[in-house]
Structure I
Amino acid sequence: MAAPLRLAITRMARRLRQEADPGLTPSQLAALASIERHGPLTPSDLAGLERVSRPTATRILRGLLDSGLIDRRPDPADGRSALVEISERGRKLLTRLRSRKNAYLSRRLDGLEPDELETLDRAAGILERLLERDRA
């Protein structure tokens, strides 16, 4: 069951990314969403959340800063570090992308039978529980 489930999830995630077409890499988009959800963050915090190295997180942040999607300010707890948080532009971008992805998925769900929709609803909850295991 793991192989077909992985394939279906991967293909759906790819299709949703294509539908959004944000002009960002998947890593940048994931980092922006993490910053929105958990920010303000240090680059090290972001690296831990995204499970990437600190230099990789720094490169991702540089692109987001250059695009005006995040703001940077000194970390009051550590003068050698900085905190990043999502900017208004970044928040608007995520809202727009989520709306496009939701619309795409809603159009696909329209043709399903009620029992199929119920199954997908239960599956979404199960997938969330699987993801929570990674956070623990």
Structure II
Amino acid sequence: MSAPYDFRRITPNVYGDRRPVTGETVALLHIAFEDRGLKLIETKSRTVRRYEIHELMITDEDAAPGGGADRVRAIGFFEVTESGLIVVGDEVWIEDRLLGKLAGYDQTHMPNHMNIVVKTDGLDEPVLRVGDRISFKPC
């Protein structure tokens, strides 16, 4: 992905006040990879629109924009119910349980959906049910 600016200039203090983004789980996935080869785009933020559906993945690697992730678990798809801006470093919640911090975005399946990658402490499958609320909260 090319951009008309240097991505290193985009630091957390660039982003002002913003509301949380919320969604609802619509499908579950139960698969883990040791060699997935995700390529995270350099951009630290993405807007997500109401009714879009995106895939939620977790990794225990130090994944970051412009990098990648091999050890990942795909946990499900969610539909955006409250649109807005999500930013690397945001806390990602399932109901009232902290899942981890947003690590980046892989666009392998675009325009169908985006892979949203969350940094977690491990790759244990989290408790997730269809209908659970997903929240991205600014830190």
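By the measure mean count of other Cβ atoms within 10 Å over residues 45-52, tell me the structure among I, II with the highest figure. Mind dumping the intermediate values first?
Working: I: 17.4; II: 13.9.
When mean count of other Cβ atoms within 10 Å over residues 45-52 is computed for each of I, II, structure I gives the biggest number.
A value of 0 was computed for helix-only ellipticity at 222 nm (-39500 (n - 2.57) for each DSSP H run of 4 or more, over all residues; to 500); which of I, II is the source structure?
So the calculation was done on II.
Quick check: 15.8 is what I get for mean count of other Cβ atoms within 10 Å over residues 53-60, calculated from one of I, II. Which structure matches? Matching structure: I.
Here the criterion is Rg/Rh (Cα atoms, Kirkwood Rh), and among I, II the highest value is seen for I.
Computing distance in nm of label points 7 Å out along Cα→Cβ at positions 29 and 61 across structures I, II gives 2.3 for structure I. One of I, II was used to compute relative contact order in percent (Cα under 8 Å, 6 or more apart), and the result was 32. Which label is that? This value belongs to structure II.
No lab work stands behind these numbers, since they all come straight from the coordinates. Keep in mind it's a predicted model, so treat the numbers as computed, not measured. Cβ atoms are built from the backbone, for glycine too; each structure is taken alone.
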